[in-house]
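Taken together, the values in this text are just the output of simple stated rules run on the coordinates, not laboratory data. Small disclaimer: the values here were computed from a predicted structure and weren't measured. Cβ atoms are built from the backbone, for glycine too; each structure is taken alone.
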Structure 1
Amino acid sequence: MYTVLIVDDSSFMRTWIQGIISKNEKIVTAEATNGLEAILQYRKLKPDLVLLDYNMPELSGLEVLKRILKINPNAKVIMCSALGTSFVIEECLLAGAIDFVTKPEFKNLSKIINQNLFI
């Protein structure tokens with residue numbers, strides 16, 4: 001079994017993402033509603049993959065990404081945002097995200113997750 005931590009301040013988005021991921025029986029999900037909770041959940045669960053919203057209260061997704069990578073430099077984090085500008089995407093990838101998916105389409109999300117979990 002693989003664990004995916006879904007981090008988004010919107011319960012609708014967390015549910016939407018969970019619906020996409022739950023089709024794979026080898027994946028279990030956990031959730032966090034803000035940046036601080038995400039870091040606590042990451043330390044506790046040590047998930048195989050994190051889906052992390054870029055815009056959140058408490059701590060930005062970019063700051064959470066940096067802190068998770070300090071905890072585990074090999075962490076696999078996919079950033080998600082409706083702000084899919086080239087600047088935001090490049091900023092996230094340069095900070096260490098393995099990929100970036102634009103909300104609410106989540107185009108190729110299942111494929112990206114599979115590529116990064118089932119290597």
Structure 2
Amino acid sequence: MLIYAIVAMILAVTFYTTAVFMEKKSGILNKRALLIFSGGLVFDTIGTTLMSEMSSGFKFDIHGITGAVALSLMLIHVIWAWWVFVKGSQKQKENFHKFSFYVWLIWLFSFFTGMILNIF
């Protein structure tokens with residue numbers, strides 16, 4: 001099960017990072033970035049679920065807390081992205097990348113704390 005969790009997390013970081021920088025480079029939230037963000041959330045949820053099962057549930061440490069915050073922010077981010085893409089103005093689509101970057105940074109911090117705490 002560990003290998004599946006690791007693969008899911010690697011796919012999550014790859015998808016989310018790709019979407020953040022794709023969106024920043026294009027200067028607008030587009031359908032492709034939206035789908036890749038969504039894929040990142042799916043893979044992060046799968047990886048988090050598998051890792052949580054292997055570690056007997058949630059831990060109140062820096063990784064557990066930032067991970068819960070990051071996953072919640074990712075969910076909010078993806079829901080908001082879909083809303084902006086479908087109903088938002090052109091200006092909202094052009095400014096969306098500002099929020100994306102900060103959600104990604106928080107998520108990345110959680111990703112690396114998880115790796116560091118569980119390797120050592």
Structure 3
Amino acid sequence: MGMDLSFWRYRENTAHDDAAVYQTACCDGDVMEELETLPVDDILKKVAASFSDWTIQDGGRDFEKEGYGAFQIFTTPQMVRFDCYRMQGADLNALMDILIDFGCPLYDPQISTRFDDWTDR
């Protein structure tokens with residue numbers, strides 16, 4: 001079974017419409033005025049370093065490890081989405097922790113919830 005984990009940061013003083021951002025930025029890949037630009041290269045480097053014992057392909061966008069599952073990374077300048085397959089909870093949490101370090105809370109489209117209580121909103 002697959003799931004996706006999506007991350008972005010809102011600009012200050014903008015309305016938050018998580019479902020619209022998910023559809024527009026994370027699914028369609030469109031740039032949105034409400035979102036900040038992310039340091040995508042730094043994020044990808046941190047993911048690669050954290051999962052360095054996994055098989056990494058497609059320029060650091062596809063990760064797989066036997067018995068641990070796989071994930072693919074889709075990015076735009078404003079968001080990062082991980083498409084995860086058969087992954088263990090600890091590895092999913094590691095991905096979330098990396099993006100939290102960059103100030104990006106998780107949006108879980110499976111339950112239409114963004115876990116951003118720790119941000120200033």
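When distance in nm of label points 7 Å out along Cα→Cβ at positions 24 and 104 is calculated for each of 1, 2, 3, the greatest value falls to 1. Of the structures labelled 1, 2, 3, one was used to calculate helix-only ellipticity at 222 nm (-39500 (n - 2.57) for each DSSP H run of 4 or more, over all residues; to 500), giving -13000. Name it. The structure behind it is 1.
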